[in-house]
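Listed after this line are the structures, all set down as structure tokens.
Just so you know, all these numbers are worked out from the coordinates, no wet-lab data involved. Predicted model, so just to flag it, every value in this text is computed and none were measured. Cβ atoms are built from the backbone, for glycine too; each structure is taken alone.
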Structure P
Amino acid sequence: MSEQPIYVVGHKNPDTDAVASAVGYAWLLRERDGANTIAARAGALNPQTRFALEEFGVPAPVLLEDASPRFKSIAKAIEPLTPDTPLSAAWQLSAKTQRAAPVVAEDGTPIGLVTGRSVFEFLSQRLDMTYAVFAKLINVPCGEACEHDVPRFLATDRISDHRESVLRTQRDDFWVVDGQGKYVGICTRADILHPPRIALVLVDHNEPAQSVSGLMEADLLEVLDHHRIGAINTTIPINFHVDVVGSCSTLVSERMRIARLTPPREIAGLLLSGILSDTLVFKSPTTTPRDRGSAVWLAWHAFGVDSAEEAIQRYGEALLRAGADVSNRSAQEMVTADFKAFEAGGVKFGVSQVEVTSFNAVRDRLDEIRAALRALQEQRSLHFAALMITDIVQNNSLLVCVGETRYLEGLPFSRKDDGVWDMPGVVSRKKQLLPTLLGMLQG
């Protein structure tokens, strides 16, 4: 098994399919390839995903919002010396570690670093080395022969944010401390300029704008997705698979079957949740026979062969209801929970989607929703921002948009109100709305 962990992660503002495919693919890579994989999520869990995780007893994946290397990844936790430790101990420690010797107070506060330079400066300024006895020199307390003005970096800070300042200094050694300023370790200039890179596998997306921050500072190994192909650059060839199915969880389950691996109940149930969520229990036009076949296979392992078909419908309806209750969700939560950013024809825009069981749940909140969309538009510097409100019972959607709505004048839907379009029969952002918007903006 490889030493370096590989994080399997979906897109920002993860939906159930992004989380399920990350958990399922991480399990597959461990079982099939012996890879040291960790399932991750790039944002907060929505109510529907929490419901699915609780239903099948699956812990939430670790939160990974930024793949940029942090100082904690390069901190060397050398056992520190106390200020009154003889200098001879610092020389021995430095010879053993090939690093500066850290001098730290009993409460964990860094005092200074004993380096060749600090020792030379101390001896040259304070002792007459012509007549000094060597034993006296090496018994000088470390606290008197160390550098005290050593820069400190928080263990949680991104290395890239401080690289320029490090390049402007001639120093070679630095402190790494925690949020209380206590000793975590030390690092060198070389560590900062060449930090270890996080290994990533992306699922359920392939566009950098939708991925974890710091993607270009990580090693991307693989992409498994079912969306349109966006611009993504890599320094080496990678496994890149995009297929036309309704759910990324379908692609994961197909790979399990090819590998002749039987998923445990909790993995099967979570992958089933991803398929049912993304296909709206097979009502979405994105649904394919492969999605249905994978769902039945997963249901066998999650619920048993005899009750699979019935369980799919019963559980699918409960899953959709769990994500469609917006009564306790703020407008901000509704417009950010499933937000995706795009760019076409020089126009930057974003589209969120929320599911409801009736438009009555949001009719009286349109002003609140517009205000939240405006805040999102300004925060992301978008030309326009929109929320697609999908009625999962009637299979219709409303589109609420703010910003430069002139870009949407060509939409083939009836305009009900200022910045509101009625979209009967439209339930898929990926297959029904996005292609129309991209086609309009790209001319």
Structure Q
Amino acid sequence: MAVRRSLIFLTLLVILLPICVFNVSAAQLMNARQPVQNLRFYTARAGDVALFVTGIGKVEAESVATLSFTRIARVADIYVQPGDSVMAGDVLAALVQDDEQLTYERALLNLQLAKLQFQDVTEPVDESATRVAEANLRSAQAAYLSIQNAVSPEDLQSAELRYQQALDAKTRAESERTNADGGQVDQYYQILDAQVGAAGFNAEIARLQLEALKGGNSGALGAASGRILQAERELERIKAGPTQAQIDQANIAVQQAQLQVDQASQSLANMSLTAPFDGVISAVNIQLGSVVSPSLPAIELTDISALHVVVQVDEIDIRQLKEALAASVKVDALPGVELPAIIESIALVGTNDNGIINYDVEVQLDRNDSRIRSGMTAEAAVVVDEKQNVLSVPNEYIRLDRQRGKAYVNIVDRNGKLQEVEVILGLQGEDSSEILGGIVAGDVLAIDLGGDSLGIFGG
């Protein structure tokens, strides 16, 4: 948690040691076996003093995604488990999707048919179709000329045969339409209907021709003239190619079929959960065969590519921090490892923890260590003040008189005696403090390690 350190001075508590112990010379102190074991010495010298603001918190991932299905359905497959590493786009789980798969395949077939029809419409004029139309025109013209001549029994017989063949063709077309398999695309039935209509038309023409032959040349010539006109128009249509309206209609049919494919594809995709980014599976909340709904968190994915630390700093120290300040981070699980970092953000609103107001401070690591995991306990430290190459003393050698507001150290004087000396403190750091007066570089300080007199520095 945050350091709220005002200087409390080390105390040499002389409780049980006789007064005469402090009158012995430094040489005697160092030569006397028992006191030497209890005293520690320090020579005052120049050094660096740093004041830190620290906070305790934990390592957190940059992004955590809770993934849910968009349909109510039964779980068919689960491809991951907690701890698995996945890449963006990987399928994590899937629902039963038989109906969606069938709808998608049908949409693909419709799209293929629409494209074929568009290709037929937009292809260049087929020379063979032109030759057929020209032949039909010549045939119609020849029929007209032949009708102008007398009608022979052979003509009547041929007309009756053609009429019967046309009736048979009509019967076959009607039978194919009636017995057509269900479940086909609409265009399939439209083609069958067109074939029935064409067969009926041909049958009617054959009937009229037969009746014309039976009734004389006048009626036959009229029918023959109609056939010539029809053949001429068909030849003109083939040579002119498709109209713009036909092309547009075929193109619209392709677009509509493509839209149906896209919708079916999206519906099929919604039956699976995919990873939105690279990360690690942190939770799986579904089971095979269970029914899920959009409100149920199914899988949790954690992005560990960028980690940060969130620590709590109390209200007294928070004013000393600001964004972009350099920091260092230590992780409990990695003793001796210190990572460079920078303050990313500082919460505007604090939280009350048993009467202590703390603020969340987000610290962004400059680099990630593969050994660091989300959730680890970490400490962040920020240097808010620093003095370099100043006279400094470790805090354990300093004693604070709270009531008098003064600081003291014990030095070994020229006569080798321990003497308590008041000192003036400057910057009070985490481990040591700046000394502005009272001692000079080279003075020897002492502290009792035996427990009878201990130095205490704290806040």
Structure R
Amino acid sequence: MNGITTSQPGALARRDWLRSAAGAALAAAGPAVLADDVAPAGDDLPRVAAINSIYRLRSHAYHIAGRFIHGYTIDGLSHRPPFRLVRMFNHQQPADDLGPEVCRRHGIELCASVERALGGGKTLDVDAVLLIIEHGDYPVNERGQVLYPRYEMFRAITDVFRASGRSVPVFVDKHLSYDHRHAAEMVATARDLGFGLMAGSSLPVTWRQPAFDPAPGTPFTEGVAIVGYDRATWDVYLFHVLEVLQCMLERRPGGETGVASVQTISGEAVWRAGDEGRWSWTLLEHALSRCPSLNYGDVREQVRTPVCTLIEYRDGTRGAVFNLIEAVSDFAFAGRVRGRPEPVSTCFVLPPPPGARFFDPLTWNIERFFATGRPPYPVERTLLTSTICDHAMRSLADDGRLIADPSLGVTYRPPADDGHFRGRFVDRS
């Protein structure tokens, strides 16, 4: 393990197991029991550093790190995370930057480097790290991928781990990287240094309407997932819709066995592929029917430039994700389960900004991870969706070339409970 001491109830004894009461609540109980009276206060709280691309209104750092600062509500109860955000590094400082004011008001040190945010020099004096590199002014490559420096910031974090001789849990928001090789290296580094790594988006853990919770071993044979988004930065939402598909299809017997090939097609080729049976019109219609945003008329007439990524899994399962911007803006899934005559389907609920309450279940799961050092769902899911996303964008840029690459062969077992929120998504009904 290269001489690194891990923090799975170890370093600083996980702050005496999150001062015992809060740790026990986070590890074992449902969200509703986490009222303020179980949380320790002040300097006794485990310490968190936030490494952000940008901290402005409605940015991901605003929503995730901000919940660690201000708290949020769960099932109508006030919840204060039993952690203290002590330092923040923001890679960019635009005119509408909120970082300095937020840090001044809440006693957070605003740092000029990743190294300083974690302690400085060879010192690591925090218990967990948020890596939130989403939003900001970053270049876009010839394939349409936003070149967010998640990998570079992750390397800066792990440089501190190596210098200090110990490590702590790290959460990476959204993709691991736009480059699948960097994503794989990040997962390998976490394994090598022995720290917990959690990554991904809010989609797998947000509410679902109607409620749908497939148990491990559900024999899916095919699935589709849909959304509508501006094609100019499609990779931003392609990752999200891939997470919708994957958090469902991973429940099939034997868990995830990996992907054989990926191909992205666009325009009339999408409709032809449906007519040829390469994806299911029936499943697409079921998914569309779950969306409150569904436009009137025929999807084939509405959508001017559909985009579809076709995914062939190694075990024969088929998947497809769609960008249908003129038809829908919600995320939805539909799938076939062996032995069931009718498809199953659900819409993934995303309460809108400014509150964007879909960050509540994500933050709750991050808290569980920081408390235990063990991610609530395997980071390999995000490695696979990051890898599919990269190859899908490469295929799109290369006129729909089919890509069969060994990097797609990511395998893992899904958790018994995938951590998504059930019940109501407003405090009062």
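Which of P, Q, R yields 1.28 for Rg/Rh (Cα atoms, Kirkwood Rh), for residues 245-348 alone, as computed? The structure behind it is Q.
Here P(r) over Cα pairs in 5 Å bins from 0, in percent, for residues 109-196 alone has been calculated and equals 3, 13, 25, 25, 17, 11, 5, 1, 0, so which of P, Q, R was it run on?
Value 3, 13, 25, 25, 17, 11, 5, 1, 0 for P(r) over Cα pairs in 5 Å bins from 0, in percent, for residues 109-196 alone corresponds to R out of P, Q, R.
For the structures shown (P, Q, R), relative contact order in percent (Cα under 8 Å, 6 or more apart) is largest in Q.
Starting from the value 0.96: which structure in P, Q, R was Rg/Rh (Cα atoms, Kirkwood Rh) calculated from? Clearly, the read-out refers to R.
Using Rg and Dmax of the Cα atoms in Å, for residues 293-388 alone as the calculated read-out, with 18.0, 53 as its value, let me know the right label among P, Q, R. So the calculation was done on P.
Look at distance in nm of label points 7 Å out along Cα→Cβ at positions 85 and 117 for each of P, Q, R: the largest one is in Q.
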